[in-house]
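Engineer: The following blocks contain the structures, represented as structure tokens.
What follows draws every value from the coordinates through simple rules; no lab data is involved. Fair warning: this is a prediction, and the values are worked out from it, not measured in the lab. Cβ atoms are built from the backbone, for glycine too; each structure is taken alone.
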Structure I
Amino acid sequence: MCIIFIAYRCHPNYNLITAANRDEFYKRPTKAAYFWEDNPSILAGRDLEQMGTWMGVTRTGRFAALTNYRNPSEFEKADKKSRGHIVRDFLAGDESTFEFLKKLQQENLNYRGFNLFVSDGDSLMYYSNIGNEIKQLEPGIYGLSNDQLDTPWPKVEKGKRKLKQMLDNGLNHEQLFALLGDQETAPEEKLPRTGVPLQLEKTLSSIFIKSPDYGTRCSTVLTIDQNQKIHFIEKTFMSHGADEKEFTFISEKN
């Protein structure tokens, strides 16, 4: 998962609004969102190389989403654990957000750089093993890409601004997908410098990424309302960016 926008407890109908894109190499085997056979409470896509996931929710409203921290030098560290197991383990467990993150904090060196949102329905927390600090998030709008929370990359700032406009003027799921489909790249003078070549930096600067070998593989919109009713929609894409599949789940009210 490479960009996530969250509105947390700042809408009269929803406790959590999430719009996220997962960017990955097209050749990496992946299964689109489904309820897992080995844990039927988990609704998430699945990375078939490591059997973890980048974002998911459970029938009881546990939520987790992760992005990688962009650091080209880490590609050489093959001995690290899969970051997708972090999301999987939180969704499969029953610990509070704080309990889970305290344990993860002790294992931070076992993983390449990552950012993580987790919620057990009572709180939303953020943790990155780069800063190694657990943050309980207040109601508000948040943006996260491949740096730490709310780092002002152009696409992060654009997405947060558009999400706020939606909240102010009325919001629906298709508007959120339109936000996730934005392919405009940032001007060169505003690009972050993360250690990748400049042309690749520009390619990665759009909210929705398209390139020959790597790009946005799926877009996901998740809302959880005041009654813990879950509405989850995922759109997956082929390498040329055309729609391949859409999956929708709407839970009963608790």
Structure II
Amino acid sequence: MGTGPGVTGEPVVVERARGVGGELVLRRAGADYEIISNGVFLMDTRNGESERLLIRAALEAALEGAASPVRLLIGGLGVGFSLAEALRSPEVAHVTVVEREPAVVGWHGSVLRPWSEGGLDDPRVAVECADLLDHIAAAEAGAFDALCLDIDNGPDWTVTPGNARLYGPSGLDALARLLAAGGVLAVWSAGAAPAFEALLRGRFADVRALAVPVPRGEPDVVYLARTPFPGPDPGSGSRGGPRV
């Protein structure tokens, strides 16, 4: 077996790309790959258990609401764990993947393809290369049975400052608008986010926080929210949908 950077585990840069949100770096460390954004570690191919749980829990909750087949939105393609998990379910009729970085989508045609299991070629999948906030504002009300968001390290640790709007009151109103009856919102976080959980409980009748142990540090958390409380139509007075 050879030695040297990337083989022994020392990360080596595979590709750099100028992304929408700044510099993106794809690194290889041994047999695994890492995605870095503006010097901040986002994700890697080493585990993926919490990303898979994000999908499984959202689908189970949506099916409890008698939504079958399921129309799913995945916010953030990442290294592909979430998409691959979604496509394993025969209950999933359609998946919209919203990924703002063209480079990430491109990497799934090459080195990251094994982790998304070729999911971008599945006829049930549509990839939207767009900012998730823009996509949410323009999408049809009630379009999805499950929304699975994994675009940041959590509500308290966003990749770009603008993403913070997604986790505030107006963002939650906009997300709730996209849910069909019985639909579920699922949000991945690299740790507990008490303020965000409180906002969810003020907006949704059914909220759950699922802890996922990790080898080091505090557990990842998947937040599930269903059944928005009745309120004013967040899109009223605006032909273009709610402003996030």
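Engineer: Can you say which of I, II returns 1.3 when distance in nm of label points 7 Å out along Cα→Cβ at positions 20 and 84 is computed?
Structural biologist: Value 1.3 for distance in nm of label points 7 Å out along Cα→Cβ at positions 20 and 84 corresponds to I out of I, II.
Engineer: So if we calculate relative contact order in percent (Cα under 8 Å, 6 or more apart) for every structure here (I, II), which label has the highest result?
Structural biologist: I
Engineer: Okay, moving on. In terms of distance in nm of label points 7 Å out along Cα→Cβ at positions 12 and 172, which of structures I, II is highest?
Structural biologist: If we compare distance in nm of label points 7 Å out along Cα→Cβ at positions 12 and 172 over I, II, the biggest value is for II.
Engineer: A further question on this structure: Output the label of whichever structure in I, II has the greatest value of mean count of other Cβ atoms within 10 Å over residues 100-107.
Structural biologist: Once mean count of other Cβ atoms within 10 Å over residues 100-107 is tallied for I, II, the winner is II.
Engineer: 16.8 is what came out when mean count of other Cβ atoms within 10 Å over residues 196-203 was calculated for one structure; which of I, II is it?
Structural biologist: The structure behind it is II.
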